[in-house]
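The structures come next, written out as structure tokens.
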Structure I
Amino acid sequence: MTDETTVIGVVVAVPEPWAQLLVDWRAKVGDPQANLVPPHVTLLPPTEVPVAERSAVSAHLADVARRHAAFDMHLSGTGTFKPVSDVVFIAVARGIGNCELIANDVRSGPLERELAFPYHPHVTVAHDVDPDMLELAYAGLADLQAEFHVGHFTEFEQTPGGAWAIAHEYPLTGPPPA
């Protein structure tokens, strides 16, 4: 039996044309994660899993996706977690409840884990940057509006270099809410 592990994350990816815009802004403010972490709304934060359990994790995520319907997401304006954390983010205006329900289901079974902070769906655009760069991101993206359909969630796996690569996409095929 091997003790080898890998780190995964589960997200709703932000599509184009907004994804590149957010990568560009993250780079503009000097965020070291700009080209490593694609723009997304986290459903499961980086989580270490045994490689031997990958098939069980995949089956679990497929089951979660089958229980949830596709939904529409609207990102609108900026927010910050200051003073708790020096982060500027794009706010989720529509789709919060969908993300909460999916995230709760994802964080069960083989992926059950405690969170460091209460779950709050958002898209990080500046983290670990100088205060003036946080302000630049906060003001510069304040008018951002992005609306798109979410038909799947994505499992990412962290590469040895720290970047995130798509491992699998899971279509949301559950029944629509009554």
Structure II
Amino acid sequence: MFREFNVGEFYRLLHPRPVIIITSSCDSGKVNAMACSWFTPVSEEPPTVLVVVDETSYTAECVESSGGFAINVLPSEFLGKIWIAGSRSGRDVDKISAMEVNLIRCARINSYAISESLAVVEAVRIGTYGVGGSKIFIGEVVAAYVKEGVTGRYGWDLNKVSIPLHGWGRQFYVVDKNTKYVYVK
């Protein structure tokens, strides 16, 4: 039997979700970072992703001005750093310094990625849409790279790497070698 659920909080039914860090270069030359769990692949051909951010956020401003963004997948050991990226504004804080992470120059976009990432996906913005108080940035993937030994045929090797999922607020789940998964035949 179903019960009514608050439509204004429907998205909680769609969590936990992987959490990433979006990095982008800003007009000032500063590199911004933002935690995000509202993102998804859109197309394989051309390879396309979308990310959703608050329309008034510093991240929205930086992605619009730079024309691109990087998706950084950090391991679960970085949850404290991920929390910093998601709970402070880049207008007020240098999040890269606060997170105590290192940057590397992106291969194909004019920005930087976090060197401690397990994987990085670089995207050039090809579309922007406003919905409610959010901006949806659609990006064509122009580069992707991953650390050696952390993926297998079907993606992450959970025996070697731990990926964080965002529940809600300060709640996270850890997907690692203790997570049960099955292959459907």
Structure III
Amino acid sequence: MFADFEEHELKKISDCFKPKSVKKNNILLHEGSVCKEFYFIYTGCVRTFFIDKNGHEKTRYVMLDNHIGTALTSFITQKPSIECLETLDDTELLAISHSNFFRLNEEMVSWKIFYQRILEMAYSFQNKKIEHLTTLTAKQRYDNVLKENPVLIQRLSNRVLASYLDIREETLSRLKSK
């Protein structure tokens, strides 16, 4: 678990989150917009992606059932995002506003610990992803996801999975057929 919260803290925290139902293929955050919400994905799937200079989508992160996240850099800095957030399934989520998130950070030590763990997790994940993109072959990256997070292969379309692995769809199809 990320942090231990007292019962009274959980009530205060839950009062800050608002439920949302979002249909499949809906953009929660457009490139150039400021990220105002942090999400807990109850059920569904949300991806964080950007468009590179050649117009190709690059999926950075995928949030499935019971995951948390957002376009973190924009959320923290309150500057326009280079990323988009998109639902890939019909999604039930809980959203907390930027102001409530950081108000809790000022008021609760346990929330501050939670936030620190989010930052540590995000840093570690991104560092590992960059490491894999620069040191592993396409097949090794695919095999790694197959071993460590096979649900992504089951739940993502080939287009999105290929953009997550930073390979072409044709390459992914060949890897899947072996």
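Out of I, II, III, choose the structure whose coordinates give helix-only ellipticity at 222 nm (-39500 (n - 2.57) for each DSSP H run of 4 or more, over all residues; to 500) equal to -8000 when calculated.
Answer for the origin of the read-out: I.
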Assign the value 0.45, calculated as FRET efficiency 1/(1 + (r/R0)^6) of positions 142 and 166 (r between Cβ atoms, R0 = 25 Å, to 0.05), to the correct structure from I, II, III. II
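No value in this document is a laboratory result; all are computed from the given coordinates. In this text, all values refer to a predicted model and were calculated from it rather than measured experimentally. Cβ atoms are built from the backbone, for glycine too; each structure is taken alone.
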